[in-house]
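S.K.: In structure tokens below, several structures.
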Structure I
Amino acid sequence: MTLVTVRYFAAAADAAGCEEERLELGEATVGALRELLAERYGEPMQRVLRNGSFLVDGTVRRDPATPIGAAVDLLPPFAGG
């Protein structure tokens, strides 16, 4: 198991009900985290995950196979960018 700190921003924080939490993942990848968050927070988080992205080591990642380390940020889609 890998312990990961997840920071949520804007709509992602609203969906999670918090701005940061620590989660245990069996597989430390973007895909595993995406599945856990969708299951844990339901439709509000699924809406964020559809077009949002993960910031891993300062780089935006959407590929489910991307490994993640001790911290990751979940960014909702931003308009105008």
Structure II
Amino acid sequence: MVPDYDKALYFTLWGQWDDLLVLMVRTNDDILSKKIHHFLHAYNYSLDEQKIIESHDNLLYYIDHAMKHIPSLTMEI
């Protein structure tokens, strides 16, 4: 199972906006969902390039922050 944050990072970096939209709806993290929503809205409707970049950066910063606070999965032998 791939955590939502890994998926969000992958979809954001590779420009897979449809998959990012699906993740926005399915994730249990309300803040992640809101950050994705703000970015996708700015990307699709804003004429201000700075606003698009800012919302993209905010999404990436949140993903980075959240990934630092989830427990890492370890395999037991």
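S.K.: I have -11000 for helix-only ellipticity at 222 nm (-39500 (n - 2.57) for each DSSP H run of 4 or more, over all residues; to 500), calculated from one of the structures I, II. Which structure is it?
M.R.: I
S.K.: Which structure, out of I, II, was Cα Rg over 2.2 N^0.38 Å calculated from, if the result is 0.97?
M.R.: Only one of I, II returns 0.97 for Cα Rg over 2.2 N^0.38 Å, namely I.
S.K.: Out of I, II, which has the highest value for relative contact order in percent (Cα under 8 Å, 6 or more apart)?
M.R.: Across I, II, relative contact order in percent (Cα under 8 Å, 6 or more apart) peaks for I.
Values quoted throughout were computed directly from the atomic coordinates according to the rules given, and no laboratory measurement underlies them. This one's a predicted model, so the numbers in the text were calculated from it and none came from an experiment.
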